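Structures given as structure tokens follow.
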Structure P
């Protein structure tokens with residue numbers, strides 16, 4: 001079992017962890033950091049507990065803001081947000097103190113609000129918490145173990161792949177009506193709906209949907225273990 005999963009299972013239940021997390025929060029500590037970027041940056045975010053929201057803007061800067069939260073000041077002090085760059089990639093990650101000294105996942109988390117250039121590529125991993133993406137037209141890969149993914153993309157021209165994966169929770173994705181994509185969707189326990197005329201078929205376990213939007217192009221992969229998938233036109 002990985003360290004990340006051991007942290008997640010410290011809560012009363014993975015599917016209900018965010019309610020537990022929100023109820024225990026009493027102390028909040030805001031943070032903000034800006035990183036100048038050129039060209040097409042990649043933002044790689046690795047979080048354990050909390051909400052993640054990433055929005056596109058026109059500035060050549062990645063702004064990482066949000067708040068660390070916990071039941072007391074000691075718990076908040078033992079949560080560290082690390083930001084560093086390597087080439088065109090901006091790495092953002094959440095780290096906790098030594099679990100052997102009583103600092104655990106259930107002691108708190110981080111809610112991120114990030115602004116990045118519209119053309120950025122995203123790689124987002126969250127153990128317990130929602131992921132929201134708006135106004136990004138680069139490639140997007142997002143994964144959360146317990147939470148929802150809600151994304152609204154201003155352009156899907158078949159050039160940049162999008163992969164959204166949720167273990168326990170739903171996916172809602174909105175893309176323009178004139179998009180081009182090769183859709184691959186699967187839900188083990190859930191449903192699939194689409195505004196693009198893509199129908200799902202029921203398998204021995206779950207539902208699967210495959211189809212082409214417009215002229216096709218880059219893959220659009222949507223996967224849940226337990227939860228619905230909605231592909232909407234905007």
Structure Q
């Protein structure tokens with residue numbers, strides 16, 4: 001169960017109103033109502049409640065239920081439906097929408113949220129969960145699924161800015177990516193992904209890279225805005 005789930009339960013037990021809980025958690029009233037509904041019905045998580053609903057409605061799994069809902073609403077796949085939902089809610093991409101959901105549900109990052117989901121949904125590893133997501137989204141292979149998300153990452157302004165910063169700083173220092181990987185104690189693959197804009201480092205790594213490249217702290221703050 002996420003920290004946010006626990007927090008809502010504690011605040012609800014204290015007798016706080018939906019508006020007061022929303023103010024303390026920075027969640028929408030709709031989301032709080034949904035959390036409370038799940039708790040009231042005795043489920044430990046929203047996913048377990050969804051699985052219960054799927055079974056109650058005659059589906060073998062929640063995945064099968066998701067596919068049915070997507071097709072019922074006129075979409076070819078779950079991924080197509082998620083793209084529609086993300087745009088409808090004002091997000092540029094599914095990835096951006098998922099990051100919003102992760103934050104809203106009390107997780108520090110999308111990666112942390114996905115690890116939680118993998119464990120909650122009974123997958124042995126992140127890899128197995130990624131394969132499930134690829135299938136769920138209608139992708140032919142895990143590689144196709146990852147390529148799509150890499151392209152989504154590359155579109156993000158923050159990734160583009162960071163990529164350009166590394167490239168320019170290395171050129172100024174007359175160093176290469178292999179040198180940066182060694183100095184930062186990271187793999188060459190990780191540095192390559194940052195330079196291509198396909199990935200973005202966690203804060204500790206980001207700060208270390210900025211220090212190695214002698215970039216001002218103010219630039220780091222601007223990048224994270």
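Taking mean count of other Cβ atoms within 10 Å over residues 73-80 as the measure, the highest value among P, Q is held by P. Once relative contact order in percent (Cα under 8 Å, 6 or more apart) is computed for every structure in P, Q, the highest value turns out to be that of P. Upon calculation of helix-only ellipticity at 222 nm (-39500 (n - 2.57) for each DSSP H run of 4 or more, over all residues; to 500) from the atomic coordinates, which of the structures P, Q produces -2000? Computing helix-only ellipticity at 222 nm (-39500 (n - 2.57) for each DSSP H run of 4 or more, over all residues; to 500) on every structure in P, Q gives -2000 only for P.
Suppose distance in nm of label points 7 Å out along Cα→Cβ at positions 81 and 97 works out to 1.1; of P, Q, which structure was it derived from? It traces back to Q.
Quick check on the output: 14.0, 36 is Rg and Dmax of the Cα atoms in Å, for residues 33-120 alone, derived from one of P, Q. Which one produced it? Computed on structure Q.
Quick check: 1, 7, 15, 17, 18, 15, 12, 9, 4, 2, 0, 0 is what I get for P(r) over Cα pairs in 5 Å bins from 0, in percent, calculated from one of P, Q. Which structure matches?
Answer by label: P.
Taking distance in nm of label points 7 Å out along Cα→Cβ at positions 89 and 185 as the criterion, the highest value among P, Q goes to Q.
Taken together, the values in this text are just the output of simple stated rules run on the coordinates, not laboratory data. Not measured: the values here are computed from a predicted model. Cβ atoms are built from the backbone, for glycine too; each structure is taken alone.
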